[in-house]
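A.B. asks: Pasting the structures in now, so scroll down.
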Structure 1
Amino acid sequence: MRKFILYIFFAGLLFMSCSQYKNTFFIKVVDFPENISEEEKVKIAAHVVPTAQQYAWQQMELTAFIHFGMNTFTNREWGEGTEDPDLFNPTDFNAEQWVSNLKETGFKMVILTAKHHDGFCLWPTKTTNHSVEFSSWRDGQGDVVREVKNACDKFDMKFGVYLSPWDRNAPNYGDSKAYNTMFINQLTELLSNYGEIHEVWFDGANGEGPNGKLQEYDWESFYNVIDSLQPKAVKAIMGNDVRWVGNEKGLGRETEWSVTPLNPDINKNIINENKRLELKPTSEDLGSRTLISKTNTLYWYPSEVDVSIRPGWFYNPDQDGQIKSLQELANIYFKSVGMNSVLLLNIPPDTRGQINEVDVLRLKEFSSYLKTVFENNKLSNSSIYWEANIGETKEFNLKEVDTINTIMLQEDIQKGQRVESFKVEGLFDNEWKILTKGTTIGYKRLLQFEDVVISKIRVTIINTRDGANIKNIGAYYAPPIVDTTDKESLSDIGFDWAAVLLDEPLTVNIGKEYEISGFTYNPNILEEKAFTYNFYVSNDNINWTKIISNGEFSNIENNPIPQFVRFDIKHKAKYFKFETISGTKGGKPVINPNQIGILTK
């Protein structure tokens with residue numbers, strides 16, 4: 001019946017005036033009737049709209065990720081789940097310091113890692129002894145989730161939780177039914193005891209548990225818990241309200257559709273459909289006409305861009321000098337919020353339990369810069385609602401002849417995402433010249449170009465799936481940023497090795513004896529990366545000391561940044577050997593000698 005009604009609706013769209021149907025929309029999902037054309041499908045796609053909570057989520061634009069937990073105290077990205085709970089012991093924990101600084105610098109929500117892959121829970125849970133209750137912090141009476149939620153309430157910030165499905169501590173991980181029950185109990189505790197939760201964030205990590213088994217997650221049951229206990233919360237990443245952009249670099253797509261056939265792999269039907277369409281979160285094309293013509297269902301499934309202000313996701317003192325520069329953060333903003341996405345920026349607290357001063361300073365610089373850019377819309381007639389058809393143009397006057405280098409456009413996504421291409425021109429001596437052009441707009445599109453001094457711009461909607469609903473246009477000047485950030489060296493003794501003795505395992509004569517304090521590995525982003533490894537040193541290339549056994553470069557596939565490994569003590573050596581055990585894709589990549597650096601400081 002649903003498909004029949006849809007077909008009648010679309011027939012009307014084709015053969016009668018579109019204005020009669022402009023208020024007919026499909027909230028979050030639409031199934032196509034059979035035997036309709038590509039053009040009919042595209043017209044229907046223009047009428048798919050977000051739910052109320054999806055729209056509220058999109059309007060936040062800037063949200064904060066807080067990775068804090070056991071890894072903060074072990075300088076790791078992925079814990080093993082065997083850590084002593086007493087290692088978790090922040091010396092001056094202050095959730096209000098987190099939230100007040102984030103509020104001041106423009107963030108609208110905090111998402112806390114209530115449990116990461118190591119299984120350590122930041123609240124006193126009944127499901128495991130691997131939690132704050134069994135640490136000496138606050139004499140076992142502490143509750144990080146409670147204190148962060150209270151701080152968010154005090155400063156009028158929204159609050160979300162990240163609960164890792166992968167649990168390297170849980171002995172029943174891999175016993176699917178038992179672990180799913182435990183996970184549901186954890187989720188229930190978080191969603192029942194802390195007031196309103198605005199976002200529940202799951203990743204799809206599914207490694208081995210302590211028993212060496214993989215787990216089959218019961219996503220539909222997880223969804224049911226969220227929908228029953230926190231119906232206003234959006235379900236993110238492995239949830240069906242918000243999708244992962246497909247990288248951890250902070251970059252959206254040039255063409256970023258919120259209306260897409262993609263949905264998270266939560267059941268066999270969706271998995272099979274994603275495979276048939278060759279779709280995954282990293283796909284470049286998520287919503288083209290060609291793709292729509294092949295699919296049976298469309299979803300409103302907008303993009304969230306996650307990236308860390310530091311190279312890693314958890315605090316590491318070695319990275320205090322590697323905070324992203326103001327230029328990098330501004331670029332990320334324009335390529336996330338400015339590309340129809342919400343930016344989820346990770347700011348990891350340090351071992352005190354506070355956001356480090358260097359991070360706070362950079363956040364304040366970032367906030368100040370955005371205010372400088374966007375506090376003054378230079379257009380005099382930007383407060384318009386423009387219902388534009390294909391080929392239509394509209395002119396906008398600047399308040400005065402002025403310098404601009406940034407354009408902002410917004411669609412009314414409560415009436416769908418429709419624009420497929422547009423251009424913006426400036427008037428120079430009575431001649432229109434192109435300043436910039438783009439494909440999708442969606443909730444917000446920001447475009448930058450060289451400085452121009454003009455008095456008027458013109459926007460042309462080149463192509464749209466139905467009448468475009470442009471709700472906001474802006475012209476701004478973004479001051480140039482001089483990046484003076486010093487980049488940390490990846491090797492203290494240079495990469496001009498005296499001799500490479502063997503390719504596999506990589507064995508290198510570094511020329512003379514050094515006191516070695518650690519090493520770095522700089523992965524090739526275009527090739528398979530080393531995941532687990534051994535590292536040895538020697539003075540004579542005969543007698544070798546294994547310094548690192550079964551080491552792991554956690555999350556290196558999704559976040560292929562240089563890896564810094566520090567030893568507990570320094571070792572005198574003239575040779576080193578790097579042995580790859582496994583790669584990120586199941587192979588055994590050969591490491592180029594120039595990918596390994598030696599640390600002596």
Structure 2
Amino acid sequence: MAYRNLNEFIQKLREEGELIEIQTPVSPNLEITEITDRISKSPQGGKAILFWNNGTSFPVLMNMFGSEKRICLALGIEKLDDLKDRIELLIEIMSKPLPGFWNKLKMLPKLADISRWFPRKIKGRGACQEIVMEQVDLSKFPILKCWPLDGGRFITFPLVHTLDPNTGIRNLGMYRMQEFSRNTSGMHWHLHKTGAKHYEAYKRKGELMPVAVALGGDPVYTYCATAPLPDHIDEYILAGFIRKKPVQLVKCLTQEIYVPEDCDIVLEGYVDPKEEKVIEGPFGDHTGFYSLEDLYPVFHITCITYRKNAIYPATIVGIPPMEDAYLAKATERIFLAPIKKALLPEVIDMTLPYQGVAHNIAIIQIHKEYAGHATKVANALWGAGQMMFNKIMIIIDQFSDISNLEKLAFQIVQNLNFPQDIYLSKGPLDVLDHASSSFAFGSKICFDATQKLENEISTDTEWPFPELQQNPSDSSIQNQIQIELDKALIQIGFPIAIIKANFHHSKLDQKIIKDLLQENSINQIKILIFVDREASTNIDDLIWLVSGNIDPQRDCRHFLWQGKSVLCIDASRKTKEKDFYMRRWPNILVMNQETIQRIDGIWKNLNLGEWIESPSKSHLPFFKGNQAFVSNPDVS
């Protein structure tokens with residue numbers, strides 16, 4: 001189904017009972033974030049929210065993709081798996097050369113079908129150009145300040161259009177944009193992204209880089225900007241293919257770039273690659289931590305146009321689950337088939353748990369055929385597109401039930417036998433990964449939770465990690481350490497103990513740990529997880545902390561307990577003094593007390609139904625200091 005504009009999608013949300021409309025005055029400065037955070041963490045993602053009264057003439061739409069139902073409504077499908085086979089065909093045709101006359105002839109009907117959905121350029125102005133702003137002024141829009149320590153206001157759902165200067169091929173990306181002035185913003189494209197590649201190409205040519213940013217329109221456009229497509233496949237081909245109607249493009253007024261004529265707002269401008277980069281950030285990111293300030297290019301806005309009755313779409317990200325978890329789930333389901341077809345036909349299914357913030361954790365189900373099959377799959381996936389950012393991969397076999405994650409978690413832990421079921425590697429990591437000792441590079445770990453074949457069962461006791469120190473306990477250190485043993489997982493059947501301590505675990509020797517476990521009469525422990533004393537240890541938060549806070553090679557150790565090796569995972573903060581960690585460790589995302597109290601006070605007027613407590617309250621003890629980072633090795 002193709003929506004004529006964002007307003008039509010909003011009407012669909014109304015009809016489906018998926019929209020809350022708030023008339024009470026609410027500020028884009030933190031208050032919209034606090035309300036949306038409470039709603040998006042509701043069961044099944046809550047509802048979309050339309051903020052009518054925000055101090056500007058543009059209503060703000062939030063959480064529009066924040067449930068599986070709304071994702072399906074946006075894409076015009078009944079369930080996410082409905083698109084798998086069609087997307088597989090599209091990528092197969094667009095990605096692979098077709099040698100031979102007869103092969104090409106056989107594909108003609110399929111090519112003709114797909115070509116019907118290619119984007120079309122139209123003459124004249126589009127609906128997105130009904131109003132031309134007389135003087136460019138970003139302050140006229142309800143741009144959000146999302147979290148208290150953000151560096152400013154950020155456009156969070158931009159559709160950034162760039163062109164390869166050598167081929168003219170368009171790319172549609174989503175890169176946050178910090179407002180700097182009425183006519184400039186940051187352009188936060190990471191080094192691995194296509195926008196950054198285009199920037200470097202313009203820099204080599206010594207030319208200005210034209211850029212156009214669209215907001216709104218058919219929600220399919222926003223999804224396609226996040227999709228993991230090969231560089232040479234136009235996102236608007238995918239959009240037309242999904243909605244079964246070609247995207248109509250109109251030329252910008254001041255730049256040689258085309259944008260969807262039905263979008264709501266267009267920012268036209270350029271980036272000058274010869275210009276010095278500027279400080280951008282901090283920003284409360286999808287990792288649940290602040291991404292810290294860094295140098296990025298400046299986007300100079302030459303023209304702003306918008307449609308009558310334009311809607312300003314935005315999103316917030318933070319400690320999961322939030323709206324981005326559902327976008328990631330859609331990508332997981334929709335792009336499973338191409339992965340299987342083109343790369344690994346032995347893959348049966350996969351899931352990216354939302355606690356792993358899209359790529360930190362991947363569970364891959366395979367049809368296992370031979371010894372070492374799990375590590376073969378891990379190596380292949382770590383070399384494939386955005387899967388190169390994955391840090392923790394768990395391989396299960398065809399006998400596992402991937403649809404029941406709670407049951408699967410029990411099975412995974414029971415199947416793991418240390419040390420033989422662990423495999424370490426190194427490679428690229430997401431730019432936002434704060435735990436690695438080096439920027440955007442670090443270690444990865446694969447857990448082979450498949451049933452082992454006879455020739456995989458080894459008596460080799462070589463361990464990939466160093467042991468915990470085995471020196472006699474220093475009583476002075478032991479007296480300083482405040483330790484709390486959390487048995488929450490043990491009580492529900494997991495052989496996992498959580499140790500909350502005020503010291504990094506390298507200060508804990510085997511004797512202290514053994515005494516602690518012996519005192520508590522805990523048997524059959526397989527995994528020990530170390531966290532900071534203030535950390536929340538409900539199961540979701542624990543998975544989030546472990547996946548975000550570790551570099552596997554540095555933060556995994558072992559010690560002997562009752563004749564077997566126990567895996568110790570350090571998910572605590574890292575510092576220069578205790579860990580030789582030379583980067584700044586970021587703070588977690590929590591709302592300030594003032595905003596929480598403000599929303600508490602107006603809750604009854606917001607038309608939001610039953611009271612929902614601020615999710616930040618459970619994490620406030622874990623927030624340290626008053627800056628976006630906790631530790632700074634540059635300051636003695």
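A.B. asks: To test your reading of the models, identify which of 1, 2 gives 0.05 for FRET efficiency 1/(1 + (r/R0)^6) of positions 46 and 350 (r between Cβ atoms, R0 = 30 Å, to 0.05) when calculated.
C.D. replies: Label of the originating structure: 1.
A.B. asks: Here is a further query. In terms of distance in nm of label points 7 Å out along Cα→Cβ at positions 54 and 382, which of structures 1, 2 is highest?
C.D. replies: 2
Bear in mind that the values in this text are calculations on the coordinates, not laboratory data. Just so we're clear, the structure is a prediction, and the values are computed from it rather than from any experiment. Cβ atoms are built from the backbone, for glycine too; each structure is taken alone.
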